[in-house]
Structure I
Amino acid sequence: MTRWLPLVVCSLSSFAYADTPKDPFGTRNPPPGPVAKKPPVQASGYSGLGAESVPAEVVAQFAAKPLDERVSRKIQAMLDVRGAGGGLLTSKGDRMVFSTRVTGTSQIWRQDGAMKYAIQLTGGEDRTSPVALTRDDKWIVVSRDVGGQENPGLYVMSIEGGPLKLIQHAPKVQTSLQFVAEDGKSLYYRANDKVADSYAIYRYDLATEKKELVFDQPGLWSVADHRGDTWLLNRDLGSTQQEIYQYELSSKKLTPLLGQGEVEEYDVSFGAKPGQVLVRTNKLGQFQRVYSLEGGKLTPITPDVKFDVESFAIDEARKRIYYNTNEDGYARLAVLDARTLKPLALPALPRADNVYVAGLTKNGRFVGLAYDSANQVPQAIVFDWQTKKSTTWRTASTPEIDTTRFTPVTLEFYPARDGTRIPMFVRRATNCAGPCPVIVEFHGGPEGQSTAGFSGYAQLYVEAGFTLVQPNVRGSSGYGKAWLHADDGPKRLQVVSDIEDAAKFIRASFGKDGKAPKIGISGGSYGGYSVLMGMTYFAGAYDAGVTNVGISNLTTFLMNTAPYRRILRISEYGDPVKDKEALVQLSPVTHIAKIKAPLMIIQGVNDPRVPVGEAMQIYRELEKRKIPGSMMLFADEGHGAAKRGNIVMTIGHTIAFFEKHLKQQ
């Protein structure tokens, strides 16, 4: 129905293990959009993506080597620190369905009351999550992905447990739920099974198990919200560009509503009043606000502040509107009465860096509220608007670890060469004889954002004697429209120096007794690309680097990434033909001859976003130049490690690499 506010989740960069996994690098990537035709080949050292594009013997050659048992044990202990997030609550508030990776892979569990024993409903090695309950609360709609391919299938299963009933799961096809119909008899899903770069929408009858094609216009579409047979349809034209339409299912009439002929970002839901549409956009200013669209006019309903409203949701009963404001990387939650638009008081929560919505019931009576801080493991409560009571359903688990002693995170800034202040979150190590070595970790996206909050991953670095710095360079979300779009296409040439300027500032400011620290650079996805640029384009800025699923050549990346993602990335990085010169200049392989420092490369073979060929081609260039480094391939992972054993390997080998090259003299 609506786009949910972020849940308390578990990721590689900020675990505790809670419920509902997200993108491994916290990139807040937008959903796929419609795709341009494959650009002409410019220069490619590989073709294709996934396991089909690399010989099995090569994958085996670069499999992860065993870790020292003491290292592995310490990481495993930190992975046992688990938050307690929200889930899907039945309308009566008596049962909850949620996902957790307590078994090593995300699976579905059920609780039959607050603080009751949780019952595991799904198993195996494939990531599985609940995406909805049917109207009668008897069936769970289930999404399951295989090997990190990001081609999930859709199933239903009884809330009592038992086998999964297949709706659709096909190779190289994404199948995802759009909504469960109000009469409870059917559900609607989208899939790119007709054309790889376009989503069609289907109706599935729960009783007859028959599917019916109901919408197949070209483009990557999603149902943003629905009221009976009236839909709000979202069509992505780029990473931050959407068109919104109203669609009448019975007459198949498609009416343009917002975004046509523009380059603007929209997120929409139906409001409480007839004909009212709630709109989150930054069209009318630098920052995202929520507006009421009535009679073609946008009227703001959230305050005019210099922070983005990063997400909002309205319950299906249209009683309350929840929205999160991103205040310099801290999440603040507010709620409005959906009819009067007046603020409502939330229940008292413990002091926390971040507060989110972690689930809403269809009748609007119950809301899950999740919260965390740098030294406060993620926790959630369920609030009953009717009785005004809050209930804890599950408690966090921190065996043998005192999370209250975790290193605090501080918001600091460094100057770019043009004087721009770049925000960064810093967790400082203190157990060093000289200056502690520093790891600068760049987030993915690039429209992502490093945020404050709990991170067992970060604590492992601090306990290993590293200060961890997480910048939000220009191009990050959360700081307004101009900041977000500062790196679009060829403009990236003007701001990519933010990567080098971080290292310059740290060398000058983080020293001890007149000695500058050694500095490493790490990151995943676009953060992995940032690593490769830091090591090549800005060679000498960093003393060692670890890139995880990073882009090494923007042209080959755009040629080979999954079709449903291509136009999203073209809108961000530039057109392979029109912007060819800039793409070449901004590709790390162009500057490979400059590289001086050791580099480790980590890659999931099944990655549909950044093909494994991106890792292979940069590694072969390192081999030619005899640059110290290594490569680690995961045959059963995609865009970042999701399985517990692989997460341990990723973290363990990364820290070991930095200890070797930043600590040993």
Structure II
Amino acid sequence: MNLEEAKKQIDTLSAELKQHNYNYYILSQPSISDFDFDQKLKELEALEKEFPVFLYPNSPTQKVGGDITKNFQQVKHRYPMLSLGNTYSEEELLEFDERVRKSIGNEFTYVCELKFDGLAISITYENGKLVRAVTRGDGVQGDDVTNNVKTIRSIPHELTGNFPAIFDIRGEIFMHRKTFDRLNNNLRKELIEQGVDEDKIAERLYKNPRNFASGSLKMQDSKEVAKRSLDAFLYFVYSDQNVAETHAESLQMASSWGFQVSDHFKVCQNMQEVMAFINRYNKDRNQLSYDIDGVVIKVNEYKHQEDLGFTAKVPRWAISYKYKAETAISKLREVTYQVGRTGAITPVANIVPVQLAGTTVKRASLYNADELERLDLYDHDTVFVEKGGEIIPKITGVDKSKRDLFATKIVYPTHCPECGTALVRKEGEAIHYCPNDSHCTPQLIGRMEHFISRRAMNIEGLGSETVAGLFKKGLIQSYADLYSLTYEQLNGLEFESEDEAGNKKKRSIKEKGAENIIKGIEASKQVPFERVLFALGIRMVGETVAKKLAQHFETLDAIIAASPEQIANVYEIGEKIAENLIRFFADTDNVELVKRLQSLGLKMAMEFDPNESRSQLLAGKSFLVSGSFSISRDELKKLIENNGGRNVGSISKTLDYLIAGDKMGPEKLKKATDLNIKMISEEEFKAMLNH
């Protein structure tokens, strides 16, 4: 490789690694596995060593972590937060041991600790009180997230015992898997209820506990952070005065002061004991309630740590052994295709059941036609399945050496596997769709599940499995059929349901359940028009869009009669939403359905309180309400809407008025001033209405 080629390769790798660093540390959305990142970093290090003329101070090999975010005050660390050297092989671990012994001899011990998969934090205590918490940042300075860290119950605000007057303690903030699953399930339900397309839901779900914990800690509202139930382990004390002779002793000291210290650490006499610890937790890590991605090995005695010292980037007395993402080998049984509510077709690999990350995996996502082609998958292939921090297992590769000679290549279908309609793929999209939204069974069931959801018609007593069972029993074929159901039809009804893993089970509706369903259906007739419009499941018409359309047109008949231009001209609606509305109501079956729903008593027009005054005084004007007022903010917003104005959620240069109350946030005030936004008081706003 000549100089020109080397420079080009170094520049390419540097740019790529910097982007991955940004994705990991700032966005909390890693786009590459730890193993692949580390391999690229090693490749760059080797090139820089061979061509030192291209070793620049800002190279990723010289940096500790990511950049600094712009949302928090930056604080310089009293003691730099260095990263650790890492390895994936026992051979390199033995080389580390050899270097240590050459420097300090054989009279020392190691201490092994779990490498928690979370966000590194440095917390300063003065006179036993928590005064500051700072993220790693670039290793020299980080973000001040003190208020957010104070919401974590396992981090004490005040200490007990005999501790230094001033010290820093380092640790890792993380999220337990059960907490992550609970919050992710809640988000999934919210997205479904908001009408988000199935193919978009997977993109918006939190990817893994580490990313979620990192993103949570960097939120601006500490009240929201408190809801995320973060946890922490503390593991390293930095002080100008000695607190112990060894690292293991300092962990015990920290625990006595009130810190949560992991019990999973061990003092080891040699590398054989270190490897035994590593292998034990590689086997048992799924039994823990949180994620780990390796083991940290440190020279235990502080005097030896001082002797070994540091490189520019890492301590010479510590290294981390990282586990690769968990992978299992299985055999492909078949590829099936799921049809979502919007018609999105998702290929799924059905495999011979295999244990992976503590669970039995029977199915794995293949995402779309492009991924199927990339894998070059054939019938009954031996496949590699991975669940490395991802929610849904995925097929990462194929062992082609075990492929049957006469195996047939799996080809993405051209027609819907449920109804036989030719699939369509819009330009620029990775997903294929079935356009037969009126007669394709999974789409019909999916839309009915959306119709009954809490933020739509909110039919209590009915769940997704029950709706699917009623459909398959032939009792319902459309939304309107729900309103014809009787207690006699429901009481004692038995049906079969299927969970997400494909397991089937028998279910039945008991007497009380039948009563609740009938009551819930009747009560749903009082749901206001904007939610009925949202419940219809028109593509791209989520809660907010439905409300804007309802407020603008006021009746469903007016929406049906509107031209594409009239719909597109509604504030923040646009041509794509207009196209979907026109397409939906161009179908005579859909028009007949909504007319039938109207005849059954559902609200198809806005209802206004006759005692409320309404006008168009504020038409075309946008308002942001911030602070405390003599009436509630909801009442103020209602006055804005009743008089033709628009409520917005944030300050931008297009905002017309900021209604400023008491205790308005200083950030909003500054931004409004910088953008020259007109600020008015509650009294000035009311004067506008009386004008």
Assuming 30.1, 89 is Rg and Dmax of the Cα atoms in Å as calculated from a single structure, say which of I, II it is. II
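In terms of relative contact order in percent (Cα under 8 Å, 6 or more apart), which of structures I, II is highest? Before the final figure, lay out the partial values.
On the way: I: 16; II: 9.
Across I, II, relative contact order in percent (Cα under 8 Å, 6 or more apart) peaks for I.
Suppose you compute helix-only ellipticity at 222 nm (-39500 (n - 2.57) for each DSSP H run of 4 or more, over all residues; to 500) for every structure in I, II: which one lands on -11000?
Details: I: -4500; II: -11000.
Computing helix-only ellipticity at 222 nm (-39500 (n - 2.57) for each DSSP H run of 4 or more, over all residues; to 500) on every structure in I, II gives -11000 only for II.
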Comparing mean count of other Cβ atoms within 10 Å over residues 242-249 across structures I, II, which is largest? I
From which structure (I, II) was mean count of other Cβ atoms within 10 Å over residues 114-121 calculated, if the value obtained is 13.8? I
log10 I(q)/I(0) by the Debye sum over Cα atoms at q = 0.15, 0.18, 0.19, 0.24 Å⁻¹, for residues 162-225 alone was computed and gave -0.45, -0.64, -0.71, -1.07; which structure, I, II, did it come from? I
A value of 139 was derived for volume of the Cα convex hull per residue in Å³, for residues 346-417 alone; which structure in I, II was it taken from? I
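Given structures I, II, which gives the highest value for mean count of other Cβ atoms within 10 Å over residues 450-457? Each step should come with its number before you reach the end.
Values: I: 25.6; II: 21.5.
The maximum falls on structure I.
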Which of I, II yields 2.4 [distance in nm of label points 7 Å out along Cα→Cβ at positions 170 and 234, calculated]: I
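Only the coordinates and a few stated rules stand behind these numbers; no lab work does. In this text, all values refer to a predicted model and were calculated from it rather than measured experimentally. Cβ atoms are built from the backbone, for glycine too; each structure is taken alone.
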